[in-house]
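Every number here is computed from the coordinates shown, using simple stated rules; none is lab data. Nothing here was measured: the structure is a model prediction, and the numbers come from that model. Cβ atoms are built from the backbone, for glycine too; each structure is taken alone.
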Structure P
Amino acid sequence: MNTENTPIEKVNNLIKNSVTLKLVTVTILMLLLLIPASMIQSIIQEREQLNNQTANEVSSKWADRQQVNGPILTIPLIYEYETEEKKFLTTKYLHVLPDNLTIDGVISPEKLKRGIYEVVVYKSILDISGDFNISLAPDPQNLKEIRYDQAFLTIGVSDLRGIKNQISVNWGGKELEVKPGSKLPDLIYAGITIELPNVREQLNKKTPFNFSMDLQGSKNLSFIPTGNNTSVSLESSWPSPSFDGNFLPDNRELSENGFTASWSVLQLNRNFPQAWIGNSHAQKMQDASFGVNLILPLDDYQKSYRSAKYAAMTIALTFLIFFLVEILNKRKIHPFQYALVGLALCLFYVLLVAISEHSNFNLAYGISTIAIVAMISLYSLSVFKKLKLSLLLITTISAIYGFLFVTLQLADYALLMGSVGLTFILGLTMYFTRNINWYKLNIETE
């Protein structure tokens, strides 16, 4: 007794035997798999954000980024003004910058862990010296008095919690006491103050100064070039520094054992004068800062996120292999089998970020690749039923992940590598499918 096929069976047979419909179905399935791939990128960003929050929390307890500003010599000026009703006095501050400023620093980095997360902090020893050439030329109009006996030095330190020794400033051969806090909050928000003896005796003379600072911080150490001639030299055992700010080092040497770097900045290189009255140049001073970041080289979350961007390519190429095997070797592969393989490919990125949080990225990449390639290859043995075809699939997927790994390592050449690789893959696909007559091709039943 003959029975007619149900509509579902007719659709199923049509999909099985129509190459065009199968191709459309596989394409739609691939596009749907981009949804979990996009969710995986969100997971990676969430984990990276949690890592950054942990780093900020550790930094808040250790000491944050450090910026050293100054020293700046400040002398109060008393001006007298008269109106129709009365006379009144106004205090203005004359700021004088050092003629020469030399900073020699040694940075000792450390890695702190909070749970599975790692944070870079450092301890540094800074030897700061220089000299002032005090030659006053304030606006004489309405000037009533120059209070030399109330002059003071201000040294800016952005996070005072990082100071780990009692600072003693040698000023013209005299050891002077250091007091916490800044008297110039508009110019230097946080820092220390040194009250100077009567500086009238130092007029038109060079007055040397020097002091040492044991300073700890996190991630970054920067400086403001306050000297007429500013020289900064740093050395550290950190192998991957990033120099930033308004000036790059004039000389630097990097190796696996650390780095050395030196800057030389002239007054002409910056956009603020050697002496002025008021706080009008605070922002210009900040704009002139320079220094070094102690960074983790291309951290694992960035690599994982970049690799997840290639999910569409990985899925498309793997599906292409399955599709070509299906039409050229007359092996029917159900869309559900395509879906399982696609989900396995998405799982690779979850494994990658999860394992890399507990080990280095390269090891995590190797473990994830072996796990996914083995899973898909073993599954393909039951689908293809030919060892030769499964070996071809293993080779292809391994080549895809190998190509992706090389691309991730060459960050500056990622676009070049990606475009060349995709061009090569497209060329191979065109070559191996050049003799297929797509209009007459059907998937035949064995």
Structure Q
Amino acid sequence: MDGHDISATGELVRLGLGLRHAELPEEVRTIARHSLLDWLSVLLAGWDDPAVRMLRDQAAERGARPRATLLGSAERFDPLDAALINGTASHVLDFDDAHLASRIHASVVLWPAVVAVGELQASSGREALTAFVAGLEVQARIADLVGNDHYRRGWHSTATLGSFGATLAAGRLYGLEPGALRHALGLAATLTGGLRALFGTPCKPLHAGRAAANGINAADLARRGFTAVEDIFERPDGYPALVSGNARQSLPVADGRWASRELLFKYHASCYGTQAPVEAALALRAALGEDAPAGELGVEVEPQYLSVCNLPEPRTAMEARFSIRHMVALALAGRSTLDERSFSAEALADPRLAALRRRIRVTGDPALPRAHARLRAGANRVFEADASRPEQDLAAQRQRLCAKSAQLLATRLEASAIDELQALVLAIETFDDLGRWTAALRRLVQRATLRFPNHKDSEP
């Protein structure tokens, strides 16, 4: 390719509508299936969070036509409400996948929109999976347009840029023509929002659900003839120019990149900025045995994480997931970084964990790349970790994600039902009607409410 620049909005639409399931590389399809499994698992694990209950109560009071499934309860609500609630539930544990280059949590904005609209439109599983990939590819390139200054200024990219990805995915499933989809992206630009200042509160997972709902809303309005502008990404007063100081107004010609191949999965239930520090702490514990060395422990990270996940003394479970000190303390103490009990009031008040947190000093090192960390334990003990590289062995990734799923769902589903759910999710492309797929999921959830009464939900 010659590298010249072309009109951004039109090229994004051509990219998003031009992808075909049969032309997707097998590894891209595999990663998309893995993302779906991980997304549904963290959604079900987070379903009983108070924020999710409040959103469900609010939607029930409004009243809704039962057209899209709430995946954690088997109820059916309006697609906008279903996307909002499913998206929020899947991000409350902050345990979902991440695309580092764009700073977007991909699954929690895309799959809620894809499943809701796909169920409504009787889309095939192949169409649903392709819509997910298309949304991910487009939102990653919008992040290229906007530049890193967008995030540095305090915007939450999952909320803002994710709204465009969800719009593209929903627009594909609604069958929008290119002109209508350009207007849908303009609509999304005026609907979106989300601030990093709200990290550590229930608003962060709400951002994910809101982005998914924004995408459905924008695409649905556009298909009804609602107009916006068709050049929101390249006009001088367009979205990139307004929200970032280093934005560009044109898009580089595609170079064969698949952003989907860059998707990363978490194995610690906390902000992605804590993943490398936890891995470094685990390496220290493995090297030195059960007892952490005496004295101060230094954790060095990319400076930007100091404003993202550096709460020194977390007071709530949500804040604990944004505390490098707490997550490192858990790892050093041999405590689970996945179990909800590690984020409870009792864990936060635990004298041993509190003492470890006080010994940890977190600093920024501009030379460290994103998602890297360095842990210093005394003058001569240095442990480094890199959480920025996607897994190349997809069979190993599947095995690890299935193990994570089983652990997350052990209190909700019997072992046989977990196996059934994992097989159902990974077979999504074999379904000609996504409604049959969600119906099978509803049956599994209903069985779970009978087996585990503490998770009893309203019947559909």
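Thinking of P, Q, which structure, once helix-only ellipticity at 222 nm (-39500 (n - 2.57) for each DSSP H run of 4 or more, over all residues; to 500) is computed, gives back -16500?
This value belongs to structure Q.
Among P, Q, considering only percent of Cα pairs over 20 Å apart, for residues 114-273 alone, which has the greatest calculated value?
Working: P: 62; Q: 51.
Structure P gives the largest value of percent of Cα pairs over 20 Å apart, for residues 114-273 alone among P, Q.
Ranked by distance in nm of label points 7 Å out along Cα→Cβ at positions 90 and 266, which of P, Q sits at the highest value?
Comparing P, Q by distance in nm of label points 7 Å out along Cα→Cβ at positions 90 and 266, the maximum is at P.
Name the one structure among P, Q that relative contact order in percent (Cα under 8 Å, 6 or more apart) of 21 was derived from.
Traced to structure Q.
Kindly point out which one of P, Q the value -0.47, -0.74 was derived from, the read-out being log10 I(q)/I(0) by the Debye sum over Cα atoms at q = 0.06, 0.09 Å⁻¹.
P
For distance in nm of label points 7 Å out along Cα→Cβ at positions 130 and 322, which of the structures P, Q scores highest? The partial results should precede the final answer.
On the way: P: 6.7; Q: 3.9.
Looking at the calculated values, the largest one is P.
Determine which structure produced the value 4.9 for distance in nm of label points 7 Å out along Cα→Cβ at positions 250 and 338, calculated from the coordinates; the candidates are P, Q.
Q
For the read-out distance in nm of label points 7 Å out along Cα→Cβ at positions 162 and 330, a value of 7.4 was computed from one structure; give its label from P, Q.
P
Could you tell me which structure in P, Q was used to calculate distance in nm of label points 7 Å out along Cα→Cβ at positions 170 and 410 as 3.8?
Structure Q accounts for this read-out.
Ranked on Kirkwood radius over Cα pairs in Å, for residues 194-377 alone, which label among P, Q comes first with the largest value?
Evaluating Kirkwood radius over Cα pairs in Å, for residues 194-377 alone on every structure, the highest lands on P.
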